[in-house]
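Enquirer: Some structures to go through are shown next.
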Structure I
Amino acid sequence: MPNLGGSINVTPSTGVAVGKPYPLGSSLVGIVDRPLVANKPGAVDLTFGRVVSLPKPTGAGTDYAAGSKVYWYSGAAVTGVTGVQAGYTIAAAATTDTSVRVTLFPGS
């Protein structure tokens with residue numbers, strides 16, 4: 001797959017750690033590659049198709065099949081239609097798993 005995307009400059013109101021998802025609007029999630037400092041410009045990676053591990057809820061109803069559409073909502077990857085569209089799972093995740101592997105696709 002070609003490297004589509006790149007990075008975009010943002011100025012967050014709070015700091016964001018490396019590796020954390022950063023929602024942009026309602027249909028795009030980037031990943032922080034360098035720490036973002038509150039109220040200072042910084043870059044968020046938007047490489048479409050990038051595979052990342054995202055936290056997910058545990059418990060009943062939180063098992064995800066491979067290929068499930070996921071959204072970033074309240075600090076976790078969820079499968080409802082709530083939150084910012086993030087992408088698709090690349091592997092199944094059980095109800096006891098605390099994270100899920102996701103390939104990022106905007107507006108998915």
Structure II
Amino acid sequence: MSPKRKPIKVAVKYCGCCNPYIDLSSIARHLADMAQTRGDFTLVTLSEDKIDVVVILCGCPRACGNKEEFKARAKHHLIVAGESIDGSDVPETHLSTVVQHELQNILNR
């Protein structure tokens with residue numbers, strides 16, 4: 001019997017939300033539900049040590065939360081900036097699903 005793998009640490013970083021085009025809280029709720037259902041990752045604060053993935057949630061395309069200091073806190077990162085994920089256009093209605101898919105790709109590496 002192989003030992004159970006420790007859950008991967010995922011942190012969520014919000015921008016200042018000064019000009020939100022999208023509902024960032026719905027994406028964060030989706031991630032929280034996903035963490036509880038899957039059990040292979042846990043949501044942690046950005047101040048935690050040894051973060052595996054940071055999801056940077058920016059409400060508009062300006063992406064003011066996309067800073068090297070936040071990306072450097074983790075091995076991997078995803079950037080949601082308005083209706084885009086890592087620079088690819090995604091309609092708001094699909095953002096949570098695409099974030100889930102991208103996070104699953106990282107988790108399965």
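Enquirer: Thinking only about distance in nm of label points 7 Å out along Cα→Cβ at positions 71 and 87, which of I, II has the largest value?
Expert: When distance in nm of label points 7 Å out along Cα→Cβ at positions 71 and 87 is computed for each of I, II, structure I gives the biggest number.
Enquirer: Oh, and also: Suppose you compute helix-only ellipticity at 222 nm (-39500 (n - 2.57) for each DSSP H run of 4 or more, over all residues; to 500) for every structure in I, II: which one lands on -9000?
Expert: II
Enquirer: Quick check for you: by mean projected area of the Cα convex hull in nm², for residues 7-54 alone, which of I, II is greatest?
Expert: II
Enquirer: Where is volume of the Cα convex hull per residue in Å³ largest, in which of I, II? Intermediate results must be reported in sequence, preceding the final value.
Expert: Details: I: 89; II: 99.
Once volume of the Cα convex hull per residue in Å³ is worked out for each structure, II has the highest.
Enquirer: Upon calculation of distance in nm of label points 7 Å out along Cα→Cβ at positions 15 and 79 from the atomic coordinates, which of the structures I, II produces 1.0?
Expert: The correct label is II.
Enquirer: Something else about it: For structures I, II, calculate distance in nm of label points 7 Å out along Cα→Cβ at positions 47 and 95 and state which one comes out highest.
Expert: Working: I: 3.6; II: 2.7.
If we compare distance in nm of label points 7 Å out along Cα→Cβ at positions 47 and 95 over I, II, the biggest value is for I.
Readers should treat all values here as calculations from the given coordinates under stated rules, not as data from a laboratory. Everything numeric in this text was worked out from a predicted model, so none of it was measured. Cβ atoms are built from the backbone, for glycine too; each structure is taken alone.
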